[in-house]
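Visitor: These are the structures in question, set out in turn.
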Structure I
Amino acid sequence: MSDRLLTAAAIELLVESGVQGTTLQAVGERAGYSRALATHRFGSKAGLFGQVLKDASADWLERMQKGVGKLTGADALCAATDATHRFIRECPNEVRAMYLLWFQSIDPGAVYRSNLANVHRAQREDVAAWILAGQAIGEVDKAVNRHRLAEQYCASMAGIAYQWLANSEMPLAAMYRQLKNDMRSRLQPSASVAPTERARD
């Protein structure tokens, strides 16, 4: 229970004060415990931030897996998009904390360094697998390069969330709706598009 309250307090402080302003002492106090408890539990800010990112990422992954289920192809991508949209709307602080820590991790002098490349690689592999499964049952054109499309989809998802975090007035629902339409169009089997053209996309 205390670990969950501490990470929740850390998320609140990250959103309010940023990475530099989030201290172990402040986290302990915000959670209603002693100043020393966060240090005792996590050892350092890096340990604390690692736990925050792990918990938030696990929440997001669980929502996506539940949303996608056994779907494949475009249906899977659209379900993952919808799950992410709900996650942003229902847990905006978790999303903001994740992005703060992700961006912090590319700073060479950062206290906390997450393995962001591995996180993104895993996301691309999931998307590529959904596309491959769709190709196997004829839902997705076999000429589609699943790896290139996975890269484009994941980059679009990250970019949409970042734009909304930078400006909450961005039309989040409309951007996700357009992305889903684009993915369905790209993945739909079509004899009117030459295979060589699709392979280059």
Structure II
Amino acid sequence: MHTTTDNYRKHTTSSSLQKKLLAKFNAALLEEAKKLSPESILDVGCGEGFTLEMLRENNVGKNLEGVDFLDRAIELGKKEHPKLTLKQGSIFDLKYKDNSFDLVICSEVLEHIENPEEGLKELVRVSKKYCLLSVPNEPFFMLGNLARGKNISRLGNDIEHINHWAFWQFKGFVGKYLSIKTVRLPIPWTLIVAEKK
């Protein structure tokens, strides 16, 4: 049995390059979340709660909850971040009423799922006002993997990534359901802040 998850390893990496890229991404996410002044935040695909913990430490939001599909991630998260409310659940069936949260975050999830459109609709449903979404910005994400000798046989593609979006494609995908407010490109990701129509 794996004692950690890919997400946990990403957030606790010893690679200085990976740390630097993640720090830039987190800074962008934090800056955008602060601007929205949300009271309630739901992080869907929260992993072990690293993003929520960063928001909590920076006094962004009062009611912070996270949902993740992996039991192991929730288990680890409860140990690592005991002040957070983390639950096991699916992006396709969120156990919340419509318009439950001021801000719904979904970071590094939509590229992994078979039906991202259904996942996005559910995020929009439980959001009262805003969604903050991020995915790898292709082809830069894959090229970055290739440059560091990762996933060479798959041309840099992560084995778990089913969907691949350049930033403009992801913007188009999100724009079908939400009004785009901000697009940021912290290398190698696309980060979008969008508002309910």
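Where a number appears in this text, it was derived from the coordinates with a stated rule and is not lab data. Just so you know, these numbers come straight off a predicted model, no measurement behind them. Cβ atoms are built from the backbone, for glycine too; each structure is taken alone.
Visitor: Quick check on the output: -11000 is helix-only ellipticity at 222 nm (-39500 (n - 2.57) for each DSSP H run of 4 or more, over all residues; to 500), derived from one of I, II. Which one produced it?
Guide: II
Visitor: With FRET efficiency 1/(1 + (r/R0)^6) of positions 50 and 178 (r between Cβ atoms, R0 = 41 Å, to 0.05) as the yardstick, tell me which of I, II scores highest.
Guide: With respect to FRET efficiency 1/(1 + (r/R0)^6) of positions 50 and 178 (r between Cβ atoms, R0 = 41 Å, to 0.05), the highest-scoring structure among I, II is II.
Visitor: To which of I, II does the computed value 1, 8, 16, 21, 22, 18, 9, 3, 1 (P(r) over Cα pairs in 5 Å bins from 0, in percent) belong?
Guide: Structure of origin is II.
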